[in-house]
Structure 1
């Protein structure tokens with residue numbers, strides 16, 4: 001584990017989304033935005049604990065996962081602007097980010113749909129005996145879908161090398177977990193399956209890293225799949241770049257409590273505590289900000305794809 005590199009990734013993701021917020025009102029990014037603010041520690045820690053050869057699948061809230069796995073800010077911003085230099089040549093937008101060359105396999109706008117695809121990839125890895133793990137990320141709303149339970153059951157039955165990651169913010173859009181689930185503990189339910197189970201409510205990226213590294217080691221020794229249940233707070237609306245406390249499904253007080261344990265703040269304090277100088281962190285942050293600004297300017301100035309692009313990379 002390299003704490004500085006982990007912090008750089010956290011800061012890069014947060015800075016990228018802050019730029020999106022600043023520029024989204026210009027109406028040049030036509031894609032809907034499902035922002036990652038608040039959940040960065042989960043994705044960054046798990047990707048850091050995985051190996052580069054391991055595969056990841058995600059949901060429509062995909063910014064953090066894409067950037068953590070690929071570091072591809074140029075392709076990221078260009079895709080949001082619908083430009084030909086984007087990761088999918090401008091055709092995917094925010095909710096379908098992918099870069100298979102970096103083992104960032106797939107994200108999807110439809111809840112739960114990447115989970116069974118990830119299980120298929122894990123089955124393929126087991127057949128090939130290539131020692132690659134698959135990690136599939138999804139929200140707590142996805143565990144209300146039948147496909148999650150079918151996928152978990154199959155993975156446990158076949159003992160597949162897959163890590164199921166539930167990023168739980170207590171909400172499926174605006175519906176609280178208490179209004180949706182007829183059981184008290186997802187960990188207790190999943191523990192009845194033949195898999196490993198871990199959970200945490202921390203926003204400390206380094207603690208989540210340790211938890212993940214530990215469960216990955218157990219997966220390798222036991223051959224079992226695993227399930228991680230990790231809590232976080234979604235800072236912004238379900239979709240969009242704004243806060244919303246006017247709908248009364250959550251309170252500003254709750255938001256302020258979570259902001260006190262913001263994952264960027266916690267990680268920054270850790271670096272200072274372990275001897276990294278404040279000046280070193282500030283220089284690093286400035287360099288990342290400059291890099292991000294150059295990237296978004298490049299995306300703005302890039303070309304849109306030709307109409308013929310609509311007919312490339314399609315079936316039929």
Structure 2
């Protein structure tokens with residue numbers, strides 16, 4: 001007798017779970033990501049707290065990878081959804097060459113400028129949509145020793161995972177949110193929409209689904225976590241209100257709600273226009289070698 005368990009059915013189940021996230025008002029267009037790029041680069045240059053938090057995560061991630069023998073002088077690395085290039089620049093300090101790829105041309109430009117400021121010549125940046133990129137034409141198939149992706153919509157479904165593995169000749173790494181506490185955003189949204197809605201916070205389903213998909217496909221993903229917690233301050237302006245309201249379901253992210261959240265923060269700002277903004281983030285890290293693969297078959301047979 002044989003059970004009805006099948007790896008294909010299980011993969012379909014976890015793929016569906018990965019895609020079952022509630023849609024928010026966060027849009028993933030070139031225009032929107034260009035605007036975020038401008039804001040992020042400004043924050044990283046003008047806010048000591050923001051820069052310090054970013055530097056800690058970048059350095060801890062790089063240290064983790066180096067302890068596992070990665071980012072060596074012989075390694076070619078790609079950072080998918082590279083943002084303003086902080087990871088790519090850090091990796092380039094020891095790797096052979098790093099390629100940063102982002103949907104936003106502004107992100108790529110900021111990344112290139114930051115690398116140049118730090119005297120790094122073994123890193124390049126490219127603006128393209130990884131989801132639609134033709135890896136054969138790009139010459140990327142099995143080209144990279146490490147395919148890296150951190151908190152990016154460019155790695156958000158099974159097709160993206162397939163493509164990431166296809167361009168790797170050794171390792172892949174993914175960092176996703178598994179937990180978040182954002183009390184300031186919660187309070188602002190509760191004031192704007194009392195009892196009606198809660199912000200979309202990360203529940204770890206992307207991490208959980210990706211781990212299970214990798215396991216079912218015969219991989220051996222290594223698991224680790226990175227935690228950050230800060231008693232931060234943020235400028236209490238429209239940009240902060242937009243960032244908070246983006247987490248709501250699309251139909252709730254209205255101009256009226258944005259205005260209410262904006263007023264909530266402005267009423268609580270100090271003389272410098274800053275508002276208390278404590279945050280806690282947990283990141284789940286998955287590292288796997290695409291060369292290691294087994295067949296998974298858990299059907300019960302008698």
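Values quoted throughout were computed directly from the atomic coordinates according to the rules given, and no laboratory measurement underlies them. Quantities reported herein were computed from a predicted structural model and do not represent experimental measurements. Cβ atoms are built from the backbone, for glycine too; each structure is taken alone.
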Inset, instruction - Compute mean count of other Cβ atoms within 10 Å over residues 167-174 for each of 1, 2 and report the one that scores greatest. - result: 2
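Can you spot which of 1, 2 the value 3.7 was calculated from, given it is distance in nm of label points 7 Å out along Cα→Cβ at positions 143 and 247?
2
For structures 1, 2, which has the highest computed value of distance in nm of label points 7 Å out along Cα→Cβ at positions 7 and 287?
On the way: 1: 1.3; 2: 2.5.
Ranking 1, 2 on distance in nm of label points 7 Å out along Cα→Cβ at positions 7 and 287, first place is 2.
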